[in-house]
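Next up: some structures, all given as structure tokens.
Bear in mind these aren't lab numbers, they're just calculated from the coordinates by the rules spelled out. None of these values were measured; they are calculated from a predicted model. Cβ atoms are built from the backbone, for glycine too; each structure is taken alone.
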Structure 1
Amino acid sequence: MKTLHYELADGVATITFDEPGSPVNTMCLQWQDDLSATVEAVLRDKAHIRGIVLASAKASFFAGADLKAVMRMTEADAQRAYAEIERVKRNFRALETLGQPVVSCINGTALGGGWEVALVGHYRVAVDNPRTQLGLPEVTLGLLPGASGVTKMVRHLGLLGAQPYLIEGKLFNPRQALELGLVHELVPNADALREAALAFIATHPAAHHPWDAKDYKIPGGTPANPKIAAALSVAPAMLKQQTRGLMPAPEAIMACMAEGALVDVDTALRIESRHLARLMTGRNARAMINTFFFDMNAIRSGQSRPPDVPSFKPQKVGLLGAGMMGAGIAFAQASRGIATVLKDVSAEKAEAGKAYSRKLTQARVDKGRLTPTEQQALLDRITATGDVADLKGCDLIIEAVFENRELKARVTQEAEPQLAEGGFFASNTSTLPISGLAPASARPEKFIGIHFFSPVDKMRLVEIIRGQQTDDETVARAYDYVQALGKLPIVVNDSRGFYTSRTFGTFVMEGAAMLGEGIPAPVIENAGLQCGMPVGPLAVLDETALSLSVHVLDQTRADVPGYRATPGELLVERMVKELKRPGRAGGGGFYDYPAGQKKQLWPQLRNLFEKPDVPWDIEELKDRLLYRQAIETARCLHEGVLTSVHDANIGSIFGIGFPAWTGGALQFVYGMGVDAFAKRADELAARHGAGFHVGADVAATLEKHRPSY
């Protein structure tokens, strides 16, 4: 056997998982074969076995399914997938129902299928390490815990108690598992695991799971219980509100939970297998696995970071501008132990920016998530000042002032001399080309774009923009700085709007263009929500300020002679300049914001723009909003603004809210196939303009970068 070792000594059978050539153990096909062979050996040796120990030779216990294999599946593989799942569970049940005690020795992380392996044990011992992650995050990958996870968690915790760990994928550490009754004993280190296992085996000559006893009842009751039935009756509607019906996994998990609770264990396990086989071979799971596992790992492992550059750990970072963005970055830095200098034109304005951190931390103190001492230590890391000399010795200075080229040049030249030797300078601009700002720097090779998203304390993505002269060391240091903040860095090359702002602009301007065509505003907003965007395009324009979009348009016209504004841009310009509707901050835009009431669409939109005789189709509108963004992403890849698929997918989801069910803007393309995507895009182009056209050169680039598994 290649992926595990079987040893029988002194009546104890030890099954040690040890997949060769891999840092973790997975449920690969070879492991499935080896498990079957091992169970045959256990059944053969049953008369000589008084207990079984499940252990790992890796630093972690077990990682779960072989996701690369899942990525290669199609709907035609559903029957095979079902058979494989059932085989694994037959082997699990053979060990569980043998009559002898089975102990799981959890030496490290056990997620997904790994936690399901751990649940085979009648007794579970874990190393008491708060950093160890346990649980079933399958839902975040478009899957369900189908190797007995749903069935067993429901029978351990009850229908309501298991919901957060199944439908939300909530994780827990060993001590939390002990409190939940999912782990029975904690030990200080891995060396103590086997001793604890042998002690249990010595005192328990027979063992079975609670649900295999005749008098077992599910905690809290089954769906036949009126209280449970009442909760379950509203759960599907609440779930649909969250997923908008675009993610099949949560609904499948809920179905498995409710249906499985009404039948015996073995029938419940078959229900699981059927649902999992359908999900595993569907497009949604492949999209989410690609992005939330493989692409995310590519970001975290630094695949976009220039190699051969020593790691960088910032000690002191300066921020120019204490507005919402600068204040947010200051909080993010101080939260991670980085000494921060927050400078504005006066000490008073800088202190106002620091007050943002005080407000955020006070909310955490009030909830017991932060002690007053910890709060004060965080605030002490932020030096609010109006004196540029306080920036002396900063490893990095980031300007976060208004989107004005002259202002940015002035603050750059004022602050840059304060950098420590070897330090670098960054602009937080969201649209202005870095190469156009770099001439203000005395060292343009040490000048870079670091684009945060608002609100900084909630948004995980940071876009790093390499200017024409930016060197590899500066890109690598910027990457390390972003990771030091606990955020996700993507690296893009310089252009107007870079990647995220440029692509996001197509979403909101397509919505504005629809309004200009006479389509009712409520229909446009609902199309955005129904395709999976967080909010509709008109609402987003209001929040980001229509006046800012007009400012960007004016700057573009100045920088690009002969620039022709799009229909959406012209409508937004009319809203601001003619109709005096600059957005939410200015009192109102596409929406009105009555004090103390819910916002509502501006009634005059109907009179000004809506045309009752204009036909519209909701599916076409949804396609327009998604395709326009995906096409712009493809163009960014073709033009070299983007250099990797993982940066595109992660950037689109975490930066601009592209629907998670798609796996990201490029995975949206790959999920349906480049040819099929281009064909549909050209149909949209024929009706709605050249913005939807996918040329042969762009299609060729997409094929060149297609991921393989």
Structure 2
Amino acid sequence: MRLTLLLTALLTALLTALLAAMLDAQTPPMAERRPHVDTLHGDVRRDDWHWLRNREDPAVIRYLEAENAYTEARTAALKPLADRVYQEMLSRTKQTDLSVPVFRDGYWYYAKTYEGKQYPALARRRGSLAAPEEVYLDQNELAAGKAFHSLGGVSTSPDGRYVAVLEDTVALRHFTLRVKDTQTGEWLPETIANLIEGLAWANDNRTLFYQKADGANRANAVWRHVLGTPVAQDTEVYRDDDVLFSVDVSRTKSGAYVQITSASYTSAETRVIPADRPMEPARVLLPRQPGVEHSAVHWGDRWLVATNQGGATNFKVVELPDAGGDLATAPIWLPTRADAFVEGVDTFKDFAVVAERVGGLRRLRVVDRATKAWHHVTMPEAAYGVFPAANPEYATRTMRYTYSSFVTPPSVYDYDMGTRQAELRKREEVLGGWDASRYEVRRLMVKARDGASVPVSVLMRKGTVLDGTNPLLLYAYGSYGATQEATFSSARFSLVDRGMIYALAHIRGGSEMGRRWYDDGKMLRKKNTFFDFIDVAEGLIRLKYTRKDKLVINGGSAGGLLMGAVVNFRPDLFHAVVADVPFVDVINTMADASIPLTAQEWEQWGNPAKAEEYRYMLSYSPYDNVAAKAYPQMLVTTGLNDSQVAYWEPAKWVAKLRTMKTDRNDLLLRTNMGAGHGGASGRYDRLKETAFRFAWMLNSVGLGGVAQ
């Protein structure tokens, strides 16, 4: 035992020395790495690692490659475990499969996956599922020879002849528009580069609306292209120069309008163009008002609008005539309620469906247009996630949704809104002998320090003894009002089957408990997000689900900010941390409006130009609050081409931690040199990335069978 410990200590010392030598050799001389200094509100802030922002500098690439080499060396012994976990996850996956067909504009559309292929193929049958199959787009063919391939949009013309595709081959969310003629199988000659997501066809099947972005990759303009005409003749339809707003274009399900929405985090504006007269200018349907949010859906001869107008914190739904009107005087279709948060509305010819959140769970309210009678769709479990599908057909009484829970695989239902009967169309097959009866799901409420009750969803093996000795993975996000549902993941069972408990904390900053839950976790109340997470961790320890030296935590993007903040506040509470693409350099990023997402998010995090907001952000910014103290062992991931959280944020954070921390725990940075915010684009490559992270987590708490 002593020999093993000695050898481990020697190996750690050698690897640490190797990293130091590699990083010193791969970075510019100190004279070229002068610290960046700025002043905000009288504070002089020094940033020693600012030079890492220059991705054009070969020394920066060498630096990241040196970190990757160190991570690879430090985790080499984990490879057999990562391979086993990958094979387990793969063995539970049905690799050759079909999605449930959906009817749209005379065709049945579906996706196909093939064993051994990274991407799906898109297929359809005209009129009947017995008709001949047409594979109209195979992403594997588009991705051939490319290290990364992502589709930011695939949209077929109403008559089905043309398919417009937005392709990204570098992971920067800079898309190129191409159009395929499915009758001939040929791609049209026109291509349009440097676009952002968003496509909408007019009813003439030749006019296509697309979106451009500004220098910060903010969707700021809608353009119109007519097939067969020079791109140089394309027309700008609408532009929004307010940096707080992002633009979106879509076609209403009714087919009556092309809809242009410009929205910030606190306001919105809606314009429309008749879909059968696409050359008309966009008219304002609902003008923007400070502090008033809205989302409008067309319903035949009227609009249903979900809005917070008039102090409706949890939103209400109002009716407006086809020409639009005033939200303040519009008839109320569904009033605001203290116990139910309106998330959105979908419309069908004879029905409307409201997605609303009550008690931390989504439910679907179906309303009959003729009788105004309503009912809720019944869900079979106490904790679940339900997601309305795209439901592109307007004149139908069938509403499709996907349901799952921690132990129920994704299940596609077709719901007859008239008879109130749900038909299970497909449940994802989980192979490899997986058995739901072996697991137990619990829903806990943990008191936060200010008295708020934070929901926690827990998955564990049935019969697990809660004596404080169990390893536990605690995951959370807690930002942008995004809800984290207790949904299924077959990959997760590679952790749970080895004895790790999985817990999902529904902390403030999300909308799980209504709009106020979101509002109480942003701007000058953002610390509630971090304190909720810490309090949940302490609550799980108090309830003997785990203990400090068995507690692993994980979050990504804004959830990576959460990881960085809580390890600064309470580094003693956590044993191991996986921070994926973490947003950790808050002040520097929010002070630079040229960085994608920054300006719009002044209404999410704060604007450093405002002294109060600057001081508050500075008090929790992970990069700015790294201190000389012991930290947990940490694995940090990023992508060189990430346009949402730039690679330099985690790289700088890790570099600063290396110079400041007083412990000898692992601190690893893994950069995917060809990917962006979502990691690898191919499904097998993504699974391998997950397997690596899971292997590292398992080994950190002694479940990996690898000597540390």
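Match the computed value -6000 of helix-only ellipticity at 222 nm (-39500 (n - 2.57) for each DSSP H run of 4 or more, over all residues; to 500) to one of the structures 1, 2, and report its label.
Answer for the origin of the read-out: 2.
Thinking of 1, 2, which structure, once distance in nm of label points 7 Å out along Cα→Cβ at positions 241 and 593 is computed, gives back 1.2?
Value 1.2 for distance in nm of label points 7 Å out along Cα→Cβ at positions 241 and 593 corresponds to 2 out of 1, 2.
Using distance in nm of label points 7 Å out along Cα→Cβ at positions 137 and 185 as the calculated read-out, with 3.0 as its value, let me know the right label among 1, 2.
1
Consider the structures 1, 2: one of them gives 48, 30, 27 for Cα extents along the principal axes in Å, for residues 481-616 alone as calculated from the coordinates. Say which.
Here the read-out was taken from 2.
The value 23, 14, 8 for semi-axes √(5λ) of the Cα gyration tensor in Å, for residues 553-624 alone was derived from one model only; which of 1, 2 is it?
Source structure for this number: 2.
Work out the source of 3, 13, 20, 22, 20, 13, 6, 2, 0 here, i.e. which of 1, 2 gives that when P(r) over Cα pairs in 10 Å bins from 0, in percent is computed.
The correct label is 1.
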